[in-house]
Structure P
Amino acid sequence: MKILLIKPETVGIFSFTYLVDHEPLEMEYLYTVFTKDGHEAIIYDRRYEPISLKKKLNKEKPDVVCITGYITQEKLIKKLCVAIKKYRPEAKIILGGSHVEINYENFYDSKADYLYLLSGLDNMCRLVKDIEKEDFSDIEEIPGICFKKDGEWVSNPKIFETPEDLPVPDRTHFYKNKFRFRYLCFKPLALVKNSYSCQRNCNFCFCTNRNGGRYACRSVDKLVDEIASLDVPAVHITDDNFLVNREYLKEFIRLVKEKDIHKKYLIYGRADFIANNEDIIKELAEIGLALIMVGLEATNDEELDSYNKHVSLHENEECIRILSENHIFCAGLFIVHQAMTKEDFKKLYKWIASRDIIPTVSVFTPMQGSAMYKEYEDKLITKDVTKQDLFHCLLKPEHMSVRRFTFEYYKLSMGLAFKNRKSPLYADNEYFKGMLHIIAVILLKIKRVFVL
């Protein structure tokens with residue numbers, strides 16, 4: 001069979017920057033297993049490919065179309081499904097990804113034929129095999145899929161999975177386009193998937209609910225072998241928290257040294273682990289750890305407790321110190337919330353600006369699928385999923401208007417960006433190229449208003 005793998009265009013403000021862009025790793029995994037099973041798979045990355053969906057469907061004539069996406073792309077994904085059924089009605093549509101996995105009922109009103117609610121690939125291959133043979137006698141036995149029966153959606157139970165069974169992805173698409181994939185000055189940048197879910201339970205994050213809420217990671221030797229095979233200078237290990245286990249990290253360090261691997265590493269990690277394991281952080285820095293994205297979130301213990309972080313302000317301060325002393329970029333993640341006053345915004349700016357942090361500030365967002373969503377659902381100003389991008393005010397501020405809150409938020413973010421404009425993280429950025437990218441994105445968006 002011929003299978004079209006669609007990576008939808010980015011929705012929102014991030015579509016206008018070329019400074020952060022990642023390879024479509026989920027589609028590369030599907031490409032790998034489908035081609036191994038004898039299918040012809042084609043990756044259609046709509047972030048860059050200007051060809052319209054209609055022309056792509058007419059050219060490739062796929063039997064199956066797979067689409068992935070994030071919560072902000074939900075409306076777009078549904079539009080793509082409608083267009084696929086219009087131009088290629090015989091094609092079966094399978095939707096997957098983190099948003100579908102957690103909030104699959106949102107897609108019951110879509111034109112999709114199947115929803116895939118797992119991270120592993122074995123059961124996806126089972127589903128595609130049934131479609132190929134047109135034999136669905138075992139469809140109710142395939143874990144983690146939704147399908148229609150007598151016009152009604154049926155959801156098969158999910159199962160616990162481990163990434164240990166993931167294949168090494170075929171990165172043909174990546175190497176053809178690797179000049180596009182980067183995180184600020186780290187380019188080309190490859191992604192490596194090493195775990196499912198997260199072992200913590202921060203109440204604002206829905207990642208903890210993935211894989212049935214159970215954390216699982218690959219053996220360290222498989223992780224290092226994949227990294228060693230990559231022909232790139234920088235690698236982003238995509239775990240929601242890579243800093244989990246001291247012994248695992250010690251073995252990671254040993255194997256990287258043993259195999260004489262020289263790369264820069266970007267990871268997510270928790271402040272408490274960094275604060276309490278300074279020796280490990282120093283060793284990681286020695287083998288190439290260059291940047292850690294740390295959820296610092298707040299500047300006082302009361303707010304940290306409200307997010308169920310189980311981290312103290314003292315640990316945040318120690319984390320910042322340790323990363324600075326080891327010359328690791330601290331990409332600190334912060335949250336502004338609706339109880340803040342104008343003075344609170346000023347205090348937050350001063351606190352961040354006085355420390356060695358490259359910050360990203362997000363607006364408090366009760367994300368659908370997170371533990372706190374039900375608590376705030378009735379208080380949301382809008383339930384428009386395109387606004388759940390962490391840059392929009394979704395709850396009524398207590399001390400100012402929504403417009404004023406938005407102004408204070410962007411003033412804070414722009415002020416911090418200007419303050420850090422000379423950071424080495426931004427030193428390699430080409431402003432002319434950036435302007436060309438913005439123009440190209442605008443033209444592509446205008447085109448797709450008329451031709452999807």
Structure Q
Amino acid sequence: MIAIRSLLAAFVVATLTGCPADDKATVGAPMPLNPERADVFAYYKLGWLPDGYPGRITEKGVVEHPIYGPYVINDYIQSYRTTKDPRYIEAAKKVADAGIARMANFKGALVFYYDPEGGLSSLPGKFYSALTQARWLDSLSSLHAVSGDQKYVDVNKRIAKSFSIPTAEGGVLEKVPHGLTIEEYPHEVPLLTLNGWLTALNILIAYANSEDDQVAKKLAAENVKALAAMLPLFDVPELYNSRYQLTNIVKIRLSGEKVTNAIIEIPGNGEHGLGDVEKTGKMWTNYLTDRGNSQLMNAVLSYSSAPAPNKIKLETVKDGVVKVEISESIYNPTSTSLPAKSWVEVGTIQTKGNKGSIDIPWNKAYLVAYPTAFTKKNGEKKQNVYHLIHVKQLQLLYKNTGNEIFNEYATKWEGYFDHWKDVPEYQDPAISLERYNK
């Protein structure tokens with residue numbers, strides 16, 4: 001059995017790296033990965049850099065991936081706990097040290113940046129992620145536990161500082177109406193990505209308690225308060241689903257008098273005008289394009305203000321009437337945002353002094369904050385990964401805090417799985433309604 005397992009492990013390394021498993025100098029893998037997770041690592045397109053750090057295999061070669069380090073470290077630690085082979089600890093340390101060497105000193109914290117040159121994110125600028133920072137915090141805590149190496153405790157103290165740096169200063173901490181949030185993807189408008197928020201928060205709580213870090217404890221408490229207040233906004237009972245995040249992009253069609261400027265006002269977050277797409281990229285930027293008899297606006301809206309609506313403010317060439325339409329809220333289980341296939345009228349604006357505005361009611365933009373989708377390829381089918389993550393992380397957060405609202409929604413959302421077979425939108429032969437348990 002051991003021989004078969006070793007052969008399988010060797011096959012995994014060879015498959016993932018494209019190199020012979022026994023040629024470690026070429027492969028770069030310190031030790032074989034768990035063969036039972038071969039499909040997961042293949043999905044990640046995991047490869048190896050010369051110093052033993054994992055990355056994603058791309059057309060440009062292997063690109064270092066900030067979050068792959070913790071994934072591999074945890075895999076090696078689990079293999080050590082199973083086999084008691086000390087080589088797995090050394091392999092985990094090699095990956096950890098290679099990752100730490102790539103981290104940057106930022107305002108006294110250690111951060112692992114996502115570089116736009118790597119093509120790993122839809123965000124155009126350099127940033128670090130609260131989720132990735134938390135994953136490092138978790139994996140290095142585990143590595144210290146099995147290795148006894150104090151340097152990982154010292155590194156974690158600096159990683160923990162990264163959660164306290166505001167997004168306005170290049171960090172991940174953002175004020176929201178009910179407290180604070182640590183952002184998986186820092187952005188001008190907080191995206192409030194639930195799986196990242198939950199996972200990072202649970203790890204931060206565990207770290208704060210184990211190290212008796214008072215700053216981390218206060219930060220976690222403010223996040224718990226905000227999440228408890230905002231959690232009902234993530235519920236989509238009509239689809240027996242939960243929202244992936246509260247902020248998303250949507251298409252708005254403007255026809256009539258020509259628009260020269262547009263601003264989205266989000267209560268609690270301020271006003272956001274047209275952006276510089278060359279600097280910020282098209283996906284998460286407000287911008288206008290001409291479409292003959294109409295104009296199309298790429299708009300970033302946030303359900304975080306609900307029930308208060310977002311507002312669109314327009315400026316026109318001259319006074320006149322502008323008809324405002326928004327992409328219809330139709331859910332596609334294999335998409336992650338609303339497609340601009342059909343339109344719903346929001347209303348008309350009569351500009352005066354070349355200016356006017358209108359509220360965007362949530363009954364016409366209900367799915368802008370899009371529910372979790374069935375996008376993770378598992379064999380021939382696509383599965384919904386994130387709803388299950390929401391359930392599991394809420395269960396853990398309830399255990400960590402005792403706050404009953406987390407138990408309430410964990411129980412409610414777990415019950416949603418039983419109803420998926422009855423939801424018309426989910427009856428698609430391309431998707432699987434089985435729980436994803438990889």
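Computed from the coordinates by the stated procedures, all read-outs in this text should not be read as laboratory data. This is a predicted model, so every value here is computed, not measured. Cβ atoms are built from the backbone, for glycine too; each structure is taken alone.
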Exercise. Please state which of the structures P, Q yields 14 when relative contact order in percent (Cα under 8 Å, 6 or more apart) is computed from it.
Key: P
Practice problem: Tell me which of P, Q gives 21.6 when you compute mean count of other Cβ atoms within 10 Å over residues 190-197. | Solution: P
Practice problem: State the single structure among P, Q that was used to calculate Cα extents along the principal axes in Å, for residues 254-325 alone, giving 33, 29, 17. | Solution: Q
Exercise. For the read-out Kirkwood radius over Cα pairs in Å, for residues 62-125 alone, a value of 11.8 was computed from one structure; give its label from P, Q.
Key: P
Quiz item: When P(r) over Cα pairs in 20 Å bins from 0, in percent is calculated, the result is 23, 58, 19, 0; to which of the structures P, Q does this value belong?
Solution: P
